[in-house]
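Any read-out appearing in this document is the output of simple, stated calculations on the displayed coordinates, not a laboratory observation. All of these numbers come straight from a predicted model, not from anything done at the bench. Cβ atoms are built from the backbone, for glycine too; each structure is taken alone.
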Structure I
Amino acid sequence: MVVQPKKLKKRVYILDTNVLIHSPESIYTFDEHTVFLPLRVLEELDTHKRGTTEVARNARQAHRYLEELLGDLDLGHIDKGISIGKGKNAGILRFQTFPIPRRDRADDEIIDVALYATEKLFNDGKTSTILVTKDINLRIRALLHGVITEDYTHDQTPSLIGEGELLFGGQIEISNQMWNKKGVTIDAKRIAGKDVYTIQADYVNNWPINTRVFSDRFDGILRNVTGNTATIELLPEFGPKHSVWGISGRNAEQNFALSILNDPEIDFVTLAGDAGTGKTLLALASGLQQVFENQIYDEIIVTRAMVPLGQDIGFLPGSEEEKVGPYLGALHDAIELLTNTTEKDSWSRKVSSDLVMSRIKIKSTSLMRGRSFQKKYFLIDEAQNLTSREIVSLISRAGQGTKVVCIGNLKQIDTPYLTATTSGFSYAIDKMSNWEHSAHITLQSVERSRLAVHASQVFQ
């Protein structure tokens with residue numbers, strides 16, 4: 001059995017290229033320890049910095065950070081290291097200043113650098129040399145060569161482990177045992193035309209705002225927590241008589257999703273769930289309702305990470321919308337369903353579809369820098385394939401009167417080096433929780449065909 005050596009208190013972290021591309025500010029996140037950059041990593045960063053992709057932008061940002069640190073320093077003394085930060089937590093940035101034979105594969109050369117650093121450069125019995133990389137294959141190969149390795153975890157969501165099973169689902173059930181606990185009181189009132197429950201209990205002080213709270217007595221949304229007192233507002237029923245663009249909630253979770261999607265006081269909504277739980281349909285129907293019927297927003301902006309499921313189909317001709325369109329099949333399916341009237345005249349349906357599409361703008365995430373959307377319903381699809389930097393950049397596009405809706409499935413991540421713990425989607429859910437204008441729900445029930453329901457059960 002291969003066992004990694006014990007990590008000592010003093011550490012040198014050797015960074016792989018993918019760490020700097022994933023998080024350019026990573027060189028600042030190792031506190032008082034030494035950050036070491038191999039020459040091959042600098043070469044790879046240089047090859048990646050040209051272009052307009054997120055990878056190129058991150059590579060350029062990493063170069064900027066290095067330039068800031070070097071400043072006006074005499075490069076002749078670079079072998080002594082550069083101070084990172086100030087005070088007790090100030091670290092040191094060092095570069096490879098020793099020769100290593102050139103390898104055809106960059107990974108092999110980086111392992112050679114790590115071995116040299118471990119066996120010769122920092123072999124004082126007090127220092128651990130650790131190779132940090134997002135590449136699991138490199139971690140395994142380095143470990144077999146006797147190099148201590150680890151993943152870059154600074155941006156991982158602390159409340160989420162594994163494949164997302166510990167991520168808060170956005171709902172809390174009050175059991176009979178909780179009701180019967182000593183000192184619990186409940187009061188029902190009607191305030192401003194709404195039914196409101198007030199619960200006093202010692203277990204409510206950690207409940208996040210805008211969470212779905214339900215029991216066999218009521219189904220509501222948590223509006224306020226003050227000390228041990230929780231204020232819960234009953235949810236409206238989005239049934240056939242009170243549908244959203246013809247869509248009704250098929251279960252309690254979908255009903256809650258429709259409630260927060262159509263709540264003007266909630267500016268940021270995240271919908272998680274497996275395929276078939278209705279995320280896209282609910283989000284789009286709510287957007288159409290608020291654009292056409294309620295006229296709260298001017299139009300719907302839709303974007304998503306253009307990461308293919310299988311082999312890339314290559315260059316796509318046409319305008320920005322025509323290039324992004326093939327990646328938004330779920331959107332077009334939802335529009336077809338939402339505009340499928342009972343009329344048999346296909347021309348009438350065509351007119352309806354064209355009218356809807358006239359108020360929907362499809363945008364690429366690559367061209368979002370510097371944009372600002374005013375009074376828009378901003379839908380971010382497949383958010384699980386975005387990094388934390390990308391999701392923050394997109395959310396910050398929201399101008400006055402704009403609502404942002406992120407939908408995703410943490411079990412279907414296609415972006416290399418992203419996991420459920422490092423996805424920008426889980427990052428946004430975690431960071432935006434408990435804000436009075438934000439809400440989240442994880443949809444559990446598949447509402448497609450009996451085939452889809454069965455498949456979701458047997459292919460877990």
Structure II
Amino acid sequence: MDTLEIPTIVVHNYLESFRSFLTRTGDDADLMGRRYNGDHALFWLGDPKLVLSSAPIADAGYLCNKWGYTGTQTGTPINPTSQLSLDILREKPLIESLVSYSDPQKTLRLIPYATTPEFLSLTDSLRRDYGLTVVLPESPTLNNLWLVNYLDSKVGFRTLVSQWLQKPDLLPFGIVCRDIKHAGQVVAWFRDNEQACVVKADQGGSGVGNLFLGIEELKSNPDPMELLSQNSFFRDDLFVVEEIITSSKMLSPSLEFYVPPIGGGEPEITYLSNQHFEHSGRFAGIFIDKDLQEEPWYADFEKSGLTISKRIQNMGYVGHFDLDSIVDDDNNLYLVEINARRTGGTYAHEFMEFVLGKNYRDEMIVFSQNKRSSGNIDSLEELTVKIEEILYPINSEKRGIIPTLTSALHLGYFGYLAVAKSHEEIQALRNSLAEMIDPKD
């Protein structure tokens with residue numbers, strides 16, 4: 001049987017994948033506050049499917065009916081924790097929903113946000129205790145789970161990729177540090193050599209765990225340890241301290257891949273994007289634009305990404321990953337990290353393929369913003385009324401705003417896609433959205 005014909009269940013275990021790092025502060029609020037981004041999983045993998053998330057997807061019915069995901073169902077733990085896979089095992093209605101969703105041969109396809117020990121425990125229980133055949137097209141085996149964590153670390157990325165690339169200068173100059181004290185010493189070296197730097201905790205994600213230090217800030221703080229000790233995510237751990245690559249054009253390209261199991265085919269590129277970030281450095285979304293492939297740095301990017309994807313496939317990696325980079329003002333490409341999972345842009349690409357077709361990039365540019373203030377708006381109904389004039393499709397044309405994350409409106413933010421045929425139209429949509437949500441008196 002084609003695996004695409006097998007019933008698909010999505011486990012949006014976002015919290016699970018970042019739990020160990022985001023709880024370093026001793027406060028679970030930041031971690032649990034992110035549980036509402038399960039809305040994005042509605043737009044993975046087409047239709048039909050069952051999506052399990054850590055918070056109810058408030059407007060799932062509206063979003064699925066509007067965009068054609070009419071066979072997509074959702075489920076949520078009654079008492080959610082940061083470990084969704086274990087919540088599913090613990091709560092009988094949820095585990096029963098998985099079992100009953102399997103086909104007559106008791107087979108199902110299980111797709112996580114990220115492969116974690118908890119997720120593999122869930123898979124093992126479904127096989128052992130419920131007699132299911134579970135297909136995992138995006139997860140390595142338990143024996144190779146260490147590779148997911150290693151690739152996703154700053155030290156692991158730098159260690160492996162530096163051995164595989166024929167051009168070592170594709171990595172920014174950087175030093176691997178054994179602990180925070182060592183990192184402070186390296187920061188002092190950058191300061192003494194009048195170079196800005198970024199301190200990266202070995203773990204982290206979406207920009208959390210990176211501390212950017214400009215030369216003026218370094219000079220005005222004689223003791224680097226004071227700067228590092230103020231970051232609540234920095235503990236005694238491995239660190240990487242790197243030079244900051246200057247990019248006045250704000251070019252941070254990301255190339256995403258799907259890596260099948262060995263023998264299941266060659267790794268393939270899913271999409272290319274340019275990332276954008278909040279002022280804090282936290283990941284905010286992506287720009288998908290086919291013209292990026294025409295840039296002078298793209299050939300090296302594609303070649304490096306395919307080399308890395310084949311190497312990690314041979315080591316036992318399975319699933320999605322993206323390769324992030326920065327392009328400086330001289331069009332030099334620098335590779336900075338791997339995210340060994342589905343990412344914050346995967347939903348945008350898969351949504352566009354589902355709604356507009358595989359060739360959507362031939363005519364469309366897509367901008368995603370995963371978290372934007374909603375002002376005084378706290379419901380999807382109110383949001384759609386407020387921005388009705390710019391909702392996709394505008395005058396039956398392929399352009400407009402598409403709300404994609406609305407479960408967090410009660411917290412004061414939402415996510416959306418802006419779709420148009422040019423950068424000027426995208427910017428006009430964003431400007432109109434700002435005027436409608438945050439009108440100036």
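Which structure, out of I, II, was Rg and Dmax of the Cα atoms in Å calculated from, if the result is 21.9, 68?
Structure of origin is II.
Quick check for you: by distance in nm of label points 7 Å out along Cα→Cβ at positions 36 and 180, which of I, II is greatest?
Largest value of distance in nm of label points 7 Å out along Cα→Cβ at positions 36 and 180: I.
When Kirkwood radius over Cα pairs in Å, for residues 44-291 alone is compared over structures I, II, which one is greatest?
Evaluating Kirkwood radius over Cα pairs in Å, for residues 44-291 alone on every structure, the highest lands on I.
Using the calculated result 1.1 for distance in nm of label points 7 Å out along Cα→Cβ at positions 276 and 420, pick out the matching structure from I, II.
II
By the measure mean count of other Cβ atoms within 10 Å over residues 404-411, tell me the structure among I, II with the highest figure.
Checked I, II; max of mean count of other Cβ atoms within 10 Å over residues 404-411 sits with I.
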